[in-house]
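I've put the structures underneath this note.
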Structure I
């Protein structure tokens, strides 16, 4: 099995859109048409840079997931803890779940953020078991934007 994690490039937009559509259905319970998905994906890929990153996971050449993460800064739409690493979004296609690929993708993002010298990494999630198994601790804080608990590592 060949596992690759690639930093986002514009040539991967169709792969990202193909992953984002089921992600939106799963996380927001919303069926989005192709044009809406393209608009959303194009919108957040335009903001990528040295503080906001997006990587895609490929298994045997097929897109299998993505992770979007950043160094929190007021310049971004979502900033809870300025200067900290923030895992904004992560998705693994259902066919690839429960096989360790989510852990691989998260560890990749954590290494990238640690190399950028962030003091801590945080995220918001309703999926507590997965994040606790990866060493994240639930705080007493609740994110105002999505009403989910904040986890930190």
Structure II
């Protein structure tokens, strides 16, 4: 099987549900979910949507996110409708970690599988996020929630 068609493992499903539930409990539900076209990313996005009560048919599958660089991911954000106030990208490393590091002063070596980083931008226009004031609000990982394996 190709990497693109590799499914999400049961432990990945468990970790995703754990993190998604914490995000829901804390009111951190995105207005839009965009996923890589890889099978495991799509399955992750579907779990997130289920926990968030987000309509699964509204998940945007974006082939450009498969193994994308941070710059490529950033480009995908520029085209989001400005009526959308928040977005969750479900994609792959090292691109995701690099993207987070573009917007934080505190370098992170790796955003782990099922990990989430929330970056807040001081703008109402997605095309302006690269120049807008911003801050890393939090990083949430399964390990932080007691799942170490």
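Since every read-out is calculated from the coordinates, none of them should be taken as a lab result. What you are looking at is a predicted structure, and each value in this text was computed from that prediction instead of being measured. Cβ atoms are built from the backbone, for glycine too; each structure is taken alone.
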For this session: Work out distance in nm of label points 7 Å out along Cα→Cβ at positions 72 and 104 for each of structures I, II, then name the structure with the largest result.
Result: I
For this session: State the single structure among I, II that was used to calculate distance in nm of label points 7 Å out along Cα→Cβ at positions 48 and 80, giving 2.4.
Result: I
For this session: Check the numbers for mean count of other Cβ atoms within 10 Å over residues 24-31 across I, II and tell me which is largest.
Result: II
Problem set entry | Given 23 for relative contact order in percent (Cα under 8 Å, 6 or more apart), calculated: source structure among I, II | II
